[in-house]
Structure 1
């Protein structure tokens, strides 16, 4: 597939971020990206009902995405 220079630049920027991404954070996606903090044991936090614990949300990143599988 042919990408524009702008598209390739965006992909390259994400790859650079991946190289510096701390183990203490993870990303939850549900149509947008939510940067989540892991607990003190390095685990993602979930509610008793199994949902992602929003108290651990550090920030949102405005990149459209889908959390579904292939």
Structure 2
């Protein structure tokens, strides 16, 4: 994995975790606060999984068709 790839994957993981942590459901997607908290928790776990497993995330990204990956 190149330094550019490591940095980019880190940005994605940290960004996902940060957004999930700070989310306030401004759009009102969830009527039930427990569902919202569960969704936030899942988002935090996903962000951490990306950060903790950068090679796996990058391997998934590399499976995307070129036009989709470069969009």
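Quick note: the coordinates plus some simple rules give every number you see, no bench work behind them. Bear in mind the structure is a predicted one, so any value in this text is a computation, not a measurement. Cβ atoms are built from the backbone, for glycine too; each structure is taken alone.
Taking distance in nm of label points 7 Å out along Cα→Cβ at positions 34 and 50 as the quantity of interest, name the structure among 1, 2 where it is greatest. All intermediate terms of the calculation are to be shown ahead of the outcome.
Details: 1: 1.6; 2: 2.9.
By distance in nm of label points 7 Å out along Cα→Cβ at positions 34 and 50, the leading structure of 1, 2 is 2.
Out of 1, 2, which structure matches -7500 when helix-only ellipticity at 222 nm (-39500 (n - 2.57) for each DSSP H run of 4 or more, over all residues; to 500) is calculated?
Details: 1: -7500; 2: -24000.
Attributed to the structure labelled 1.
Quick one: Cα extents along the principal axes in Å came out at 41, 25, 16 when computed from one of 1, 2, so which one is it? It was calculated from structure 2.
Quick check on the output: 2.8 is distance in nm of label points 7 Å out along Cα→Cβ at positions 42 and 58, derived from one of 1, 2. Which one produced it? It traces back to 2. Hey, relative contact order in percent (Cα under 8 Å, 6 or more apart) derived from one of 1, 2 reads 43; which structure? Among 1, 2, the structure yielding 43 for relative contact order in percent (Cα under 8 Å, 6 or more apart) is 2. Look at distance in nm of label points 7 Å out along Cα→Cβ at positions 2 and 26 for each of 1, 2: the largest one is in 1.
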